[in-house]
Structure I
Amino acid sequence: MNEIIYQIPPWVTHWVIFPLLIILARMCDVPLGTIRIILIGKGYRSIAPFVAFMEVLIWLIVITHIMQNLDKAQYYVAYALGYALGTFIGMKIENRLSLGQIVIRIISNHDSSELLNHLKDNHLNFTTVDATGKFGPVKIIFIVIKRHSLNKTVKIIEASNNAAFYTIEDVSYVKGILPGGKNPILSSLNPFSKEK
């Protein structure tokens, strides 16, 4: 019995298989680049070089193949499409990781005792400062938390004062423990936690 060997037509290879591989590769290396930048910005510099190595290795493999086939416009489209999809995936991963710390600054010109009690009840460390605003005395409350705890903390704030004015900012570096001991939300399980 004759053995039948099926060969993939060249047009399938150049119009389907290789473009899909380029798209998939870019969907891997672009999110790695996003993660690398986040890690560096958040102070996790010992992990970033490993991510950078994988990112560049994938990119080199893809760009080498494209440079060997400069006459195939479909590869350019695949490269650009993979980059766009990789950027989208990188943003989704960044939101899921929620690395680093943030500071919430609450400014209130009303009685803040209920809010402060709720923060204490939820074991959140905070610092208050008495200040003066345009319309009189205000209290400024500072809270430093892990970024992935933001939604929980905002719910606590809004449950106490749904008209509260607050701002949220990234913190590039945090060292030490606030007076009063460890914050359960701040030190909650996180594989990238720098808190000892």
Structure II
Amino acid sequence: MLQIFHQGGPLMYPILFCSILALAIFLERLWTFLRFRRGAAELVREVESLLESRRYAEAGAACQRDGSPIGRVLLAALRNAGYPRDQVKEVTEEAGRREVAPLERYLGLLATIATISPLLGLLGTVLGMIQAFNVIAAQGVGTPATLGGGISQALITTAAGLAVAIPTILLHKYLTGRLDRLVLQVEAWALHIVDLLGKPEG
């Protein structure tokens, strides 16, 4: 495997870097999404229980103490308690869009890696073919042994670039799908809290 890597030429190093970076981004974002969802669910249950008991001040304190994005979204709703539902809903949705935006961090970089990896492979292909044609120019048609270095470099870098790009595209699609579902869940939680704030006593 190491021998094949070296045969691919110098462009194998940036392709390898792209693969490591893509995996690191995927694991970091996945952990962030899981932690966000778990913490948010716990906070929503706590705030829901406090609001059902009409303990608004304690609910606000819990959101401030939590300090998470979902905590700030719920706090925006609580601070507007008593206003018309549409106004509270608008404020809460605006806060939700603002707080959820950082969850998109690094997804653009992951998409960029998926785009440039096959281009790096293609560049390696071009360099390998140039090397092969230089051999032909210097030695005539040459032999398979003399041409093999350039051709193998061309094929290996192409395969490596595609091997990085294809999984990265799938990982990006997976994370984007999880983020979309998470945003919808945050909106549902926020609207549920808004409904509890507008619920009449008794």
Structure III
Amino acid sequence: MSDDIQRQEEDWIARCRKGETQYFRFLVERYERMVRGVIRRLIAAEHDVDELAQQSFVSAYEKLAQFNGSCQFSTWLCQIALNKARDAMRARRHRESDLDVGELELMSDGDVPQAQIETQQEKQRRDRQLQAALGALKPEDREVIVLKYLQEYDYDCVSGMLGCTVQAAKVRSLRARERLKDILQRMGVKL
């Protein structure tokens, strides 16, 4: 993150802490996609994603005074989103989860070239396969895959969010990646 962006965030956070709550909107706009991305890969149902993302931002706002700057705001916010997703998964664990991977949206515009439609459909199909494979992983494996490979956090951040050592995060990552690969191969996905 550039120094200018870091200073801008620090200013927004300081202003929010002083009661200028409208500045929190800028943090939401900057990180909404990241938060939703983390949650979406852990909890597939879109209505749950919306609710958990909103809860994450509300919680971050309420706990903003506790943010001490020892890590980046985005890392702190991602930890909150991860905890919200974990809570939701625990609440649903007693019943069999229904993996909602979404409907395939077909383009209906006759002016769109067939090759573009096929490319979009293939991308959506592969995304559904990945989402289904992630859903088949244990929650702790899914978390490390999402954080390390889909959100692209380094091992220091991943270990902090998962509450383990860097070495343990690396081992968990390797094992989770192998399990994901096995699941995808059993689904017939060519790697």
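Read-outs throughout are calculated quantities, based only on the coordinates presented, and are distinct from any laboratory measurement. On a predicted model such as this, the values are computed, not experimentally measured, just so you know. Cβ atoms are built from the backbone, for glycine too; each structure is taken alone.
Matching task: 4.3 is the computed value of distance in nm of label points 7 Å out along Cα→Cβ at positions 16 and 48. Pick the structure from I, II, III. Walk me through the numbers before you get to the answer.
Working: I: 4.3; II: 5.0; III: 2.6.
Traced to structure I.
When relative contact order in percent (Cα under 8 Å, 6 or more apart) is compared over structures I, II, III, which one is greatest? Can you show the working numbers first?
On the way: I: 23; II: 33; III: 20.
Between I, II, III, the highest calculated value is found for II.
If helix-only ellipticity at 222 nm (-39500 (n - 2.57) for each DSSP H run of 4 or more, over all residues; to 500) is calculated from each of I, II, III, which structure is the one that comes out at -22500?
On the way: I: -15500; II: -30000; III: -22500.
The read-out was computed on structure III.
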